[in-house]
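Enquirer: Multiple structures follow.
None of the figures in this text is laboratory data; all of them are computed from the coordinates on show. Here the structure is a predicted model, which means the values were calculated and not measured.
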Structure I
Amino acid sequence: GNIARWVKKEGDKVSPGEVLCEVETDKATVEMECMEEGYLAKIVCGDGTKEIKVGERLLP
């Protein structure tokens with residue numbers, strides 16, 4: 001898939017259920033949701049990153 005866009009930015013406070021980013025596949029655009037409360041410390045794969053593999057880390 002490809003990173004369509006990040007909804008949150010580095011330093012943002014995040015809570016479970018909040019959308020972090022949108023990932024585009026060949027069949028759909030999927031919203032990736034936060035699983036735990038905290039802060040988004042670092043984005044590893046930025047907007048427009050292409051060909052993210054299954055299991056690849058988006059965050060450290």
Structure II
Amino acid sequence: MQALATTRKTATLARTWTAFAGRLRRLTSRAWAGFGRHMLRGAASALGAAVMSWLIWWLQKI
């Protein structure tokens with residue numbers, strides 16, 4: 001009977017760790033996606049600022 005209880009504990013523990021690993025994987029995936037969006041937004045903002053400054057410089061030359 002002891003072996004059966006140990007097997008159940010092991011199975012429960014394995015499910016618990018599997019669920020934890022899945023949640024952690026989803027969390028890191030969401031975090032990387034958010035970080036990527038943040039970086040793209042910053043790059044787009046920097047590119048927009050560079051284009052606007054070039055346009056202002058070019059219009060002043062005319």
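Enquirer: When volume of the Cα convex hull per residue in Å³ is calculated, the result is 29; to which of the structures I, II does this value belong?
Expert: Working: I: 75; II: 29.
Only one of I, II returns 29 for volume of the Cα convex hull per residue in Å³, namely II.
Enquirer: Tell me which of I, II gives 0 when you compute helix-only ellipticity at 222 nm (-39500 (n - 2.57) for each DSSP H run of 4 or more, over all residues; to 500). All intermediate terms of the calculation are to be shown ahead of the outcome.
Expert: Details: I: 0; II: -36500.
Considering all the candidates, the number was obtained from I.
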